[in-house]
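J.: Multiple structures are listed underneath, in structure tokens.
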Structure P
């Protein structure tokens, strides 16, 4: 039997290098190690390599094979985190694609943590974990781990303006004043080298603390009131949220190296506008630790 033609290895009609070619949206179960034992996360994976201009296409099935083998291995030996899974797949991709110089893998997974409501009742709350890894031939692997957290912001501007208008009417209030609330989504990502690890639970905690208040899937009336009061006692703009999270990162991880990349993004769904409010900072821990930040 004649060997099948390798169409992907043929010369490209146009010698343009492509930065990312691969597969997206592969859904797999992932076994992750935790102190209480391993747990299964349902993950969505994307995997890419770069492609030289002279070659028509990549061998796409190799990306899927690399993912499948990594998942199968994780069943026997659970990974420490989804960023480790991404790093292992990215390294394997460079072995399978000898024409590539860069491999990138992205992973998203739902994650649940037990949280205590204001009344003391406990509940499992959903979060989104986000991880990525980039392997460069001869330069090792950089990997990122982060979380998307949803909470509440209470607007400081409307609070102070409402206070002034009420005082002009002779109405004086003790404690926090009325204002409008926003549902805020915070994304915190940390990029580290292979020698350093960061727990997803800690990332979620730092991101959530930056908000005026967290949110919960179910609240009784008393907890609803306590949560609203807490949010109004900590009024914050999206800018405040980003800065609070940055401060939390510096305090939480004093031993991470200065070249650790930090990305914090806050987006609020405005309740009195038709647009959203947005703030972001991309920096390094070294820059955050410097006097002029």
Structure Q
């Protein structure tokens, strides 16, 4: 890993309990000759003086060697997309402020040890596959976005069941009649995919998951395909249909008839710093309460 001399600090918006942690991090990093790089709203949260330089969330990945995210999985997912958009290979360290996250799994008591390991080049790092989606309307491509979890096509609130055509490469796979369709990474398999009845896929597996949302026909089941595949999803819409595409639940737009959403592996994976003594299965046991007598 590249020698770390600048650490980006990004907190969940409005996370007041992070203020004291941020002040402590500034002192801790500067004592080790490392420059803290603040996102604009995070700087306000920390009460930094106005003369200290700050950056937008979009610009932070280009200004640092490591991003520390304080908050929940949603904040980390948002930064993952920005790292991919910036085209940089900056690792990310997520610190949770509530229950253990699937992604923000470093606890506050573990923060200094995890940072120290990162600065020494000894941190445990997972590489997490990301996806890139591009929508084509007519012959015009637009809206290319990278996601860590999933791309979701879902019907509008007043729509009936929608029909979606799915092609993998040049091979037609199926036409799904359902409330929508999820295309997920292994990381995203524990998000909306799991709630929709899709499988949990270990993040080391090179795969994509296609999961119908409330399919009209029970024969429509989740499918796990190669991570090297290119998936083309086309809504088949009537005059009264509404269908939206969303990217990691952070942004999205309505689709029109004959739009095609093409999804493939992103050029770079996300590098995620993990807790040294906590495995993926330990996180699953904790989050899903496996073995809990009350579940």
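J.: For structures P, Q, calculate distance in nm of label points 7 Å out along Cα→Cβ at positions 72 and 280 and state which one comes out highest.
T.: P
J.: Given 1.5 as the derived value for distance in nm of label points 7 Å out along Cα→Cβ at positions 32 and 80, which of the supplied structures P, Q does it correspond to?
T.: Value 1.5 for distance in nm of label points 7 Å out along Cα→Cβ at positions 32 and 80 corresponds to P out of P, Q.
J.: Of structures P, Q, which gives 6.4 when distance in nm of label points 7 Å out along Cα→Cβ at positions 112 and 160 is computed from the coordinates?
T.: Going through each structure in turn, the value belongs to Q.
J.: Which one of P, Q has distance in nm of label points 7 Å out along Cα→Cβ at positions 48 and 64, as calculated from the coordinates, equal to 0.9?
T.: Matching structure: Q.
J.: Another one. If P(r) over Cα pairs in 10 Å bins from 0, in percent comes out at 6, 23, 27, 22, 13, 6, 3, 1, 0, 0 when worked out from the coordinates, which of P, Q was used?
T.: P
J.: When helix-only ellipticity at 222 nm (-39500 (n - 2.57) for each DSSP H run of 4 or more, over all residues; to 500) is calculated, the result is -5500; to which of the structures P, Q does this value belong?
T.: Derived from Q, not from the others.
J.: Among P, Q, considering only distance in nm of label points 7 Å out along Cα→Cβ at positions 96 and 120, which has the greatest calculated value?
T.: P
J.: Quick check for you: by distance in nm of label points 7 Å out along Cα→Cβ at positions 192 and 224, which of P, Q is greatest?
T.: The structure with the largest value is P.
J.: Quick check for you: by relative contact order in percent (Cα under 8 Å, 6 or more apart), which of P, Q is greatest?
T.: Evaluating relative contact order in percent (Cα under 8 Å, 6 or more apart) on every structure, the highest lands on Q.
Each value in this text was obtained by applying a stated rule to the coordinates, not by laboratory testing. What you are looking at is a predicted structure, and each value in this text was computed from that prediction instead of being measured. Cβ atoms are built from the backbone, for glycine too; each structure is taken alone.
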